[in-house]
Each structure stands twice: as structure tokens, then as C-alpha cells.
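Engineer: Below are structures written as C-alpha cells.
Bear in mind that the values in this text are calculations on the coordinates, not laboratory data. All figures in this text were calculated on a predicted structure; none of them were measured in a lab. Cβ atoms are built from the backbone, for glycine too; each structure is taken alone.
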Structure P
Amino acid sequence: MNSADDFEGFDSLSLLKLMFLSREGDRREGVLHRQSKGWFQVAGMGHETLATVSLALEEGDYLFPYYRDRAMVLARGVTNAELASAYFAKAGSSSKGRQMPGHYSDRKRNVWSVPTPTGANALPACGVAWAMQLEGKKNIAVATVGDAASRQGEFYEAVSFAVERQLPIVFIVEDNNYGISTNTEKFNPFNLGIFHDDLVKHVDARHPERLGQFMAPILDKARSGGGPTVVVCELDRLCSHTSSDDHRVYRPQEEIDEMMQRDPIELYAKELIAAGKLTQEDWDAIQETIRQEVDQDYINAENEPDPSTTELMDDLFGDEPTATTPPLESGKQWRMVDAINHVFKQRLASDDKTIFFGEDIEAPKGGVFGMTNDLSHDYPERAFNSPLAEATIVGVGIGMASYGWNPVFEIQFIDFSGPAMNQISQNLGTLRWRTGGQWKCPVVLYSPYGAYLPGGSLWHSQANESMFAHMPGIRVVIPSTPEDSAGLMWTAMQADDPTLFLVPKHMFRQQMQVESVEPVPFGKARIRQEGEDVTVVSWGNCVELAFEAAKQLEQECSVEIIDLRSIQPWDREMVLESVEKTGRLVVVQEDGRSCSVGQMIITDLLADEKGFYHFVSPPQLVSKPDIHIGYNPIYEYEALPDVEELIDAIQVTLEE
């Protein structure tokens, strides 16, 4: 690629026009913000030359931009009118008004939705690149971050995974030497020598044609199977960080003046004029025409319809999956771990886009609890060990799901989900809603969960379902029988939205008789034992306590046991109907008391006019106090609910 004339469909003048279109859109938004028309603005002034990278992309390639990449998305085909609509947060914008300006997204043009947390796009980009590689396609992914974001742990994980797998991906670090007000020179990992020189390429990215020439072999390398490259692009941020910032407060005026003399648009225009490709008169006319077009785009966008309050809850989930009977034989004994493994194998056999990934899941280990036994032996191309990096597991899964695969990925213990919480809370649960349903994310994350298994201590014993249930856009389920584990997993693997599947460790290997196998939809509880006097609601390990307490009280009262199974959503109707019959409610849970699912259930029913008047006694919550699980079993069993506590609570409700 010798000049910008070699960009398909774009000559030097077209490239200059595109860069100025980006600049003028930024300028217009700044004016509108100062007029109090709009709430926020983030500009890409000085970064316009990166449009050349987008122009070099092919159909089927993916762009994972960040919020200063206006020129890149324009070059990818997004229109200025669409960006104007996004600025005003209109109903017809790419996010239906749910994302801030600069948070680009376009499903049909493969522009992945920008998340605000810096660097959070890098791991999903790896997921898309891996899916492309597995399909044998010659496409690539390009992910951009600012230089400050290159210190994020997820950026390191993404680069490591890309190198490990030799993925068709290019990471672009847009190095403008600032992270908001902080000069990044002493923090920049590329100045510190953290990365191998063979992996990293540096370029003065202020000239679009020279940048295009520099990038061409790097993009070709990724496309031809040569693996990833990190390109550090030296640029200037010719504006404040955002409309909420004023860089004159922290940047010396002489530094700003010197930087403005390097304005890539002005320099490129002068170069084309000097080369005889453009006259000053023509350039003045071009600028005026673009200004008028941009102004008209924003006038039109301001008059577009705003979102409706009735649309607030739209797009949180897609269509509810139709629950079908899982392929599990009835009339025999199963262990939960074997039932899950069995449906895993059936899913792999029936869907060639299902893929497994997690720590130690390959043969001969098959996961620390054996849930993935033989998967990698039978399907070596779709069951892989992951690095010891939970953010990688979740982030890569999000990217693969965005691309069209069906990831079923393992977090070895739910206690270890902490490093992945950024991806879980900021991408997994938000992607569909923040893009107005453009993107979907059918990831199943499954994980061993809970205590009642001495020796786990703090880091292998958590029951923390309430934390995940609090994140909109993620379904949370907890089975307590082999048939329900098979049914819920079968439903989750056919859903178009993310599911967190928690498997209670205490019940993993218990042999249980399975008399019948039924479809298990989300949000549907199960009456495990009918009763007349008191309703006990539980899930997971504590269902066992409910049965034991009911047995000990069978001469005193009749206990109805409801296994909730699905935490988010939960079966409010079944619980309310049971309380209407019994007038009494006890919820027993393994999680901590405060802000918990148990408190949610009780509060919700008491706040319901019908529910409140059904109660003949105050509902009771039996729960672990707000304390950790200790290594010595004395600590563990003191913290956890037991049968005696549950019996006491039931008897409290029976008192007149």
C-alpha cells in the first residue's frame, strides 16, 4: 500500500474529507453542548488519521473501538447522521438512547459496542478473533484502547491470550500521552519495557497515508495466520478529555500551542494543496459544504423522537427460550455431576457452535469436579483448557457469543469470579440492552458453588447468588437434583442470553433416584413436597435441610417445600399461591443475610397487598449471618444454617 489512493474506494481527497467530517462532527457537538443541547460529549480530535485502519478492513472483519474513534467508525460505514442521533440519545440511535455519545455500535457493520470501562473491549475482541480462527476464516479483529488503558489487567490478559493462540487480531494503543489529566509517560508499559519488542510496533500516526502504509503489513500478518501485533500509535489529543474537562487547567499553554501545530487535518490539507491535488479555494468550499451537511444532520437528529418511558424494560432479554425435555434417562439413579456431563455431551453432538473453555477442563482431569469428563477427548476441537485468568474466560466467551457461537464456560469455583466481575457486570449483562437488542450474548457460565463441604475455607465455599441476581440482564439458576440440573442446563444452552449456572458442591456426587425428566423453564419453581401448614422456600444445598426439618416435624405440622431453582427470575406466583394456602413462610438460604434473595422474597410478598393479608404470622429467614466461612469445620458449621435453626423458625410461624 503505497499511498492513500490504494485504499479501496478512497483517494487522498476522500480521506481528507472523511477526517474533516469527523472533526466537524466533534466541533458541532461541542457547540451544542455549550448551548445546553445534550448532556455530554467526547471528541476524537487529533485521532482522525486512524480512519485509514478502518478503510483497510474487509467485509467480515470486526472493529472493537473505544470512545475516541469517531473517524474509525465513520470510515467503517457508520454515518454522521447516525452519530448525531446518538449524541441526542434518540430512540432511533444505535443504543436507543441508552449509551453516552462516543459509545459506538453497529451490528451490521461489525462495530462492537463500546463499553465505558477502559480496555474492557480487548478480551471480547479476542473471543471474536478465536471464533474466526476456529472457522478457518481470513478475517481479523481490530481492538483499540487509549494509552492509559494499556495498564488495565484485562489488556495484558488479552494480549497474552492472543499470543498464546496466535489470533488474527491487532491491538491499537492510541497514545496521546494523557489519561484525562494525568501524563502517562511514566506509567506507559511500552516505555517501561513490559512487552517484547517483537510483539510491539511504534508509529507516529499523525499522517494518514504513512500510517496506512505502516499498518498494511501488520493487518496482512494477522490475516494470513501470523498472529497478533500491538501497534502503539503516537497521536495528539487536540481537545479536553470530555466536555466535563478543561485541559487548560493541567496542560501548559505552550504544550497546547505546540500540539495544535501538529493538527493532522491541517497538515494533510496543506500537503495535498502543495502537491497540486487540491486548491485552497476548493478546500475552503469542501469545508463549508461539510459544515452545512453536519449542521443539517444535527438539526434533523434533534427533531427525532425521544425514547419512550414504556421502552425502559425492553431488550433486557430476548425471547424466552422454549424449555424442552433434556436428554436424560429416567427410572435410574444419577449424580448431579454425571447428569450435567451427559447433557454437555449431547449438546456438543447436536450443535457444532457449542464450545467449552475453563481451567483444567480437558482430559484427563475433566474439571476439578469431573463435570467435563471426556469432552476434550470426544470433541478436541471444541473443549479447551483456559489459562488461570477468569476475566479471559468470561471476556472471550462474550466475544464468541457476540460472533455467533454458544460458549459454555467454566469458572472453577464461584469464589474466583472476582477477576471476571468487570466483564460479568459491564459487558455480559449489559450488551443486549445497551445496544437496543442489536447484539446478543448467549453465554452459559457454570460454576461449583456453596459450602457444607468441610475444608473449603473462604475461597471455595461462597454462596453469593444475590450478588449476581442484582445484575440486570443475567439469569441465575441453582438446581438441587440431577434432573433439574440437566433440565436447567439444557434450557440455558438454548437461550439467547447469558445464564449463570451455580451447582451446589455438597450435592454434586449424591446418588439420587430420577423418576421422571421434564422440561425446566427459567423462573419456574418446583414443589418438592406438598403441605398445608407452612411453606418452606429454599434452593441448592439448603433444600436438604428443608426435607430433614419437615421429616422431624411431620407429627407436628405439614410442611410444603418449594425448590426455587431459578433465582433470577424467581417464581413469585408459586410462592404466593403456597403462602395463600399455608399462611406461613420460612425461607432458608446459604447466602449471607443482608441484601439477599431470602430478604427479597419476604419483602416482596409483604409489600404485596394480597400477600400481606395471607400471612397469619411473621415470615422467617434462616440464613448464614454476614460472615465468612472458616477453614476449621467448627467455623463452617457455626456459620451455616442447620436443621435445628430451621425447625425453630418453622415453630415460630406456628405460634398463634
Structure Q
Amino acid sequence: MDNRSAAPQRPLNIVIVGHVDHGKSTLIGRLLHDTGSLPDGKLEELKRVSERRGMPLEWSFVLDAFQAERDQAVTIDTTRIWFKTRARDYVIIDAPGHREFLKNMISGAASAEAAVLVVDAAEGVREQTRRHAYLLHLLGLRQVVVAVNKMDLVGFARDRFASVQAEITAYLDELGVNALAVVPISARDGETLVRASAKMPWYEGPPLVDCLDRFVPHRQPVERPLRMPVQDVYKLDHRRIIAGRVESGVLRVGDTLLFSPAGRSARVKTIEDFGASVPPVEARAGQVVGVTLDEQVFAERGDVASHDDHPPILTNVFRAHVFWLASKPLAAGARFKVKLATRETQAVVQSIERVIDTETLDGGRRETVGRNEVAEVVLRTREMLALDEHFGSGATGRCVLIDTYDTVGGGVISMRGYPDQRQALTVKATNIHSVDHLLTPEARALRNSHRGAVIWFTGLSGSGKSTLAMRLEQRLFAKGWQVYVLDGDNVRHGLNADLGFSPQDRAENIRRVGEVAALFATAGIVTITAFISPYRADRQRARAAAGGDFHEIYIKADLATCEERDPKGLYAKARAGKIPDFTGISAPYEEPEAAELTVDTATCAVDDCVSQIAAYLERLTVLEGDAATG
């Protein structure tokens, strides 16, 4: 069936990218002419301008919105123009190809549903071609057509086209991007744009326009969970109107909205559409609306409204595949403003996990990320954020890094290896009241000759946590102290037998242990915990539960040492892919930033490490000395 006879569809956003001078603007100008999409009088204007300059008809002038572009002969900003075929309307985004203007290319491609990648038949695949292809992959664009341009410069040679086609297809395949078609064209002469070319009878595929018409528009994401980032809050006629764009899902009057990250809920009383004569009862993805609520809950710009059964992720740490744009290299420890939907907050680069060479797709650890390089980094924000992984929601799964007023990077979000912290932050029980004990901590300390405490051991598997914990327990017990070890393996056989090893289950495991350890400490027991506890946020919650009685001890050993010990054979299984999300191999370990004590088991003997910990406790008078005067 000829899709040109189909009913008109909504405009499709496509982005056209490629190396500088590979002919993007010429392609668009000629395409507009050959499909009758040029405004009246535009062709005559182009002829006059080209004649004045003493040059052949220059189709690229169609898109030159700025005089600077004509002077420099290079596109410096994204240009949006309407384009029409018999099948449907398009919005074409002409994105810059010059490496100095990649920032604008990213902003253009982010709003596209499909892409045309232009490659010069004579020059072939260049660095910027690969870089732009990688960015299309990074931004989640999977519908790509490759236009091999300037076939006239290679004599319309079939073997040259085949060579370029093989090279670009192989690269896209490595990225996981399937090129829907690779079309040989000569944009200046209009060959294979809207009809077959007599100069390339060997090409049996469809012309470029037919390939574009085969793109499938993104469905409006109404079937995805509701996401409405709050743009602003207005007071109008004694009403408090919360305004924003519905990025996904459907919002209806009577729905209960959850505003994250604060976690406040209220029902939708009315939907305000300022252009509607009758107030609507629902708003769908793509609409900008305001809502009033049945009760006054605090919501502000940057919050994300959702239904409570499908909320966004809550976290203050996440991975981002970032394209770095600044001339100053990106390094761990750098601080930036992060913009995510309508939220802006401060963030620090916790680590650079991998820098990716867009030429070869090889990657490895490096100390810095250079301009126009792509890296996987871990970002930690000052406050809790509501977000989604990019594959689930583009609007709440992309972030921008800002330094002062300049955009220095942009990327997409992944939570691989990190938990959703919502469960740990949510209090579900109601009508619960604290019970005051009749025994004071001082009375317990006097009876035990020491105060209760949580001695929290953290470190990689194989660092020696359990060994040191048991030795320390033995030494303290011999001195008459009330002491007990909560060990990871033992706890998981009972209290936490229902938990697995996903990031969420790991977080819940540590939350429970932290609460139990705090209760033990309140009872006057010195409680030693031996858990990897890889996430700082989880250890911080355990600290908050125990208050001033919490002491973090970093049992330090480098990965090579731990892997060499491998007392349980876990590293070998993890390397073989038999244990997913294994800390240090396929899941992160966040070293303590300010542990009360660090002992290095790679350089110190077990007895020396135990002595260091015991001496630390005695100096703090956690035990005997303080209790004696209590």
C-alpha cells in the first residue's frame, strides 16, 4: 500500500546531522524546492544572491537565518522549518556540524523523533560523523536514515557507495542503531531525493523522501506513568494553581497527585486550561495546564507530579552518560548546577567511571574528560531529586550541567547499580507513638561499665570486615563488655531472608540493620556491624538512626587485594557473570568521605587492625572510662 495516500498525520520532528561541509543545508534547500515546499519568490531570491556572489545556485542559503552564516559558510545554530510531502508534514531541525557548535546540535536532536545522517561520498565517515551518530544513540534516536551525499563527486560510482555504506552501517550496528536505509544522493542536483536517479540505475532502493515517509511517529506517551514537572505556582482569584506541562500519562479531575521529592499528596479539584471555554476534565501528554487541589499542599517549581502508584525515582546519586562541551576538562570533584526538567540544584561529580572514544567506542577509566568527549559519570546532588531512567521517560531522564551561566554538558540518566531511595524515605505506619523507657542510657552505662554504641564496619567483600568484627567482639567480651556482632551473612539467614541483592534490596537490608543496631545501642550494647553497605546514603540513614552513638569504621582494602583473597569465591563468580550487581565489579562501592576511623587491611595485620579500633573506642571513652564517671 502506498503510504502517500494515507490520511495526513501530525508533523514529525526529524533532525539532520553530519560533518561540516557534507551538505546538510544544501540537502534541505533542494528538498524543499523539489517537494514544492519553498515559499513563493524564494527561488528567485536564491538565484539573485548566488549571481551576485558569482557562484552557482546555492541551496544552503535557504536556511541561512543569520548573515554570519553566509559570511562564514557554516551553520551556527539549529534551524527549524516546515517541510511537506504528500504523506505528511515535517519539522526539519538542521543541526550544526562544526564541532564548535555541538551544543546546539544536542539541543536540536533532543526534540527529534528520527534522524537523517549525512555523509560525504568522497570524504567518507569522519570524526564528526561518528560523534554525531553516537549522540543520536545517546539521545535515544533509533530511526535513522543515512544519506550518502555528493555522489556526483565520485562519478556516481557504485563501489564507492558500497564502501561508505559498509563503514557507516558497521559503526551504527556497534551502537545498536539500525539504519532503516542508506541512500546515495546528490543534493545539489536533486538526484534520488524525490524520485529515482537515471545516473544511478544500480540503486534499487527508494528515494530519500520515501524513506522519510516510512518513519513511524512517536506515540504521544499517554500510556506511560504520569509525569508533570511543576513549572510555577500562581495565585488567581483566591485559587492556587499549580502549572506545568504533562510530559507523559493522563491527568484527570479526581486523581490523587503525589508531588515528589517531598512526598505530599492531594486530589485534583479542577484542571485549568487558559485557552478553553469549558474547564477540561482531563489533560494528556503534551498539554500545558494548571491544576487546583482539594487541599493546600506545598508544591514548588521543580517538583514532579505523578500518580502515587507509579512515582518517579527518588535519589541524590545517579549515573549520567554525559557529552562534555567545555574547554576545561571535567574532573572528579567538580561542582555544577544540574538542571533536570524544571528542577535546578547543585551537584558534584563523585566519580568518572568510563570515558568513551566515539571513534572506536573503546572506553576506560581516566582522570578527566576532554571537550567533546563522552563519559559515564556518577553525580551526587545536594538535595533529593525526582527522576526517571532515560529509557523510561525522556523528559525526566535527561540532565544538563551548567557552570555559572554556560551549558557545559548534557546527558541521559541511568540508575544502574544504585537504588531508588523512595522506599527508605517513606513512612507507611500511622498512629505510632514512641514509648519512653524508664531506664536511662546513663543507668545502663553504669550497669555495663560502658555506653552502647554502633560500630559500623564498611568495605568491599574480602576486605576483612567479618574477621575484624569477630576478633574485636572477642577482645571486648573478654574485658567484660556487652558486645554483639551483626554480620551480613547471619542477618540474611533470618531478619532479612526475604531480601535479594538488587540495589533496592541492598538499601532495605541496610535500613533494617541500621534500625536494629540503633535499638541494640540504646539497650547499652556495643553493636558491631559488618556489612559492605556500599551506598553513602544508606550509611547516612544508619547514622541518623543511632545519632551520636554511631561510629563509621572503613575497613579498607583495594579491589585487587580483595579479589586475591576471595574467601567465598564470589569474585570469581562475579567475573564469570554468575553474580549480577556484585559490588566492586558490576555495582558501585562509595567509599566513606569522613569515616571516624580507617584501617587498611592490605598493609596491616589482623591483630594490629583490631588494636587500632579498640584504641579508637577507648580514646572516645565510649566504653570504660566514660562509664566509670557516669
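Engineer: Rank structures P, Q by distance in nm of label points 7 Å out along Cα→Cβ at positions 147 and 563 and report only the one at the top, that is, the highest.
Structural biologist: P
Engineer: Something else now. Work out the source of 0.20 here, i.e. which of P, Q gives that when FRET efficiency 1/(1 + (r/R0)^6) of positions 411 and 491 (r between Cβ atoms, R0 = 30 Å, to 0.05) is computed.
Structural biologist: Q
Engineer: For the read-out Rg/Rh (Cα atoms, Kirkwood Rh), a value of 1.05 was computed from one structure; give its label from P, Q.
Structural biologist: Of the options listed, only P reproduces it.
Engineer: Given a computed value of -7500 for helix-only ellipticity at 222 nm (-39500 (n - 2.57) for each DSSP H run of 4 or more, over all residues; to 500), which structure among P, Q does it belong to?
Structural biologist: Q
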